[in-house]
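Asker: Input: structures, listed below.
Please treat every number below as a calculation from the coordinates, not as lab data. Keep in mind it's a predicted model, so treat the numbers as computed, not measured. Cβ atoms are built from the backbone, for glycine too; each structure is taken alone.
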Structure I
């Protein structure tokens, strides 16, 4: 049976009212990898075929995910972030489950993403839910931090 806090979490489409929350959380979550994290995140949200979802509880935003349909069969998770106070409470997992449900509903067979090799909490989540590392060498962040590409096949 899910925990009470998990049951109360809603996943919804982002609106213009969420822009400030997304920008602030982007700075906190991605600032060490990108000095222009809020602007980069905003740009990802505006891409053609991109969709931004918000996780909230009782009207309080807890995290977001930006999905981008790269092709008829590939969905990219361009960004996922959870507020520091809510990390470890399965918010990221719920956002990723929503991405997978979206993929299945739209005939997508593969979800891809990149994350910093040093981001052990994110890597742990992605590996636990079925992603595999496909590349550790070619992706690097702005300050040169190594990243890795991950992928999950959808049945």
Structure II
């Protein structure tokens, strides 16, 4: 299974818009990353996102690049401060590749938990619009296979 964890793109500050949609820069960054994913042969894949506007918009941009077959689903247990153990347990039962669009600190804790069994130390410095690719082969531990941030594209 390959798992692609995406931090949503740059969002509008809450004091300007409480819904916190993506900024124009956030949209451009996510479009660049989504095009990179497509050129790398990733997709179409199911995409899960939290219910927050910025995550939904990020998921929609990625789906628009990866193909119309992408199924976008709003999922519980992806909020910034949700415990990661619920999703981690589900991922161990899943075999198909998946994209998850979420937030910090959740994504950082999830990566740490999948790699080490603990979310106490954050191992990955996510960036807005960035993606980390993880892989798990049958009964093997999770491994980082790559990471990309918009500034590198």
Structure III
């Protein structure tokens, strides 16, 4: 179950803090630039952060930075990989939907996804967000992503 939500529906304080940071960086521009991101300012949430490079027509996504908690929960460090190189099979289409939605709305996208526990196959929800970045302030070429997996049990992550 992947579900998009409005910012008002977001319950994650982590996502709300990243949204506030992104909005502050943006200033009068439509989007902040990747070079504006200061990792020190995001230190408490860095393990849950990704930065992706995005291209349109055709849509292509390359992961430039993947936080340690995301690596832990996915069981894979996909830093430097293109989305189609991840081997995520049926999940690739769902990830692409998130980026398509971001391009369609022209702004941040928020949602809920499910994490499947290793021990019993139970599905647990977690919130995520994608924040567009643009070196020229207008044309999206990178994204700042956050997946708040704090509510999940770390021991349920895939074995490596």
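Asker: Taking FRET efficiency 1/(1 + (r/R0)^6) of positions 25 and 121 (r between Cβ atoms, R0 = 35 Å, to 0.05) as the quantity of interest, name the structure among I, II, III where it is greatest.
Answerer: Max of FRET efficiency 1/(1 + (r/R0)^6) of positions 25 and 121 (r between Cβ atoms, R0 = 35 Å, to 0.05): I.
Asker: Comparing distance in nm of label points 7 Å out along Cα→Cβ at positions 9 and 105 across I, II, III, which structure shows the greatest value?
Answerer: Going through I, II, III one by one, distance in nm of label points 7 Å out along Cα→Cβ at positions 9 and 105 is largest in II.
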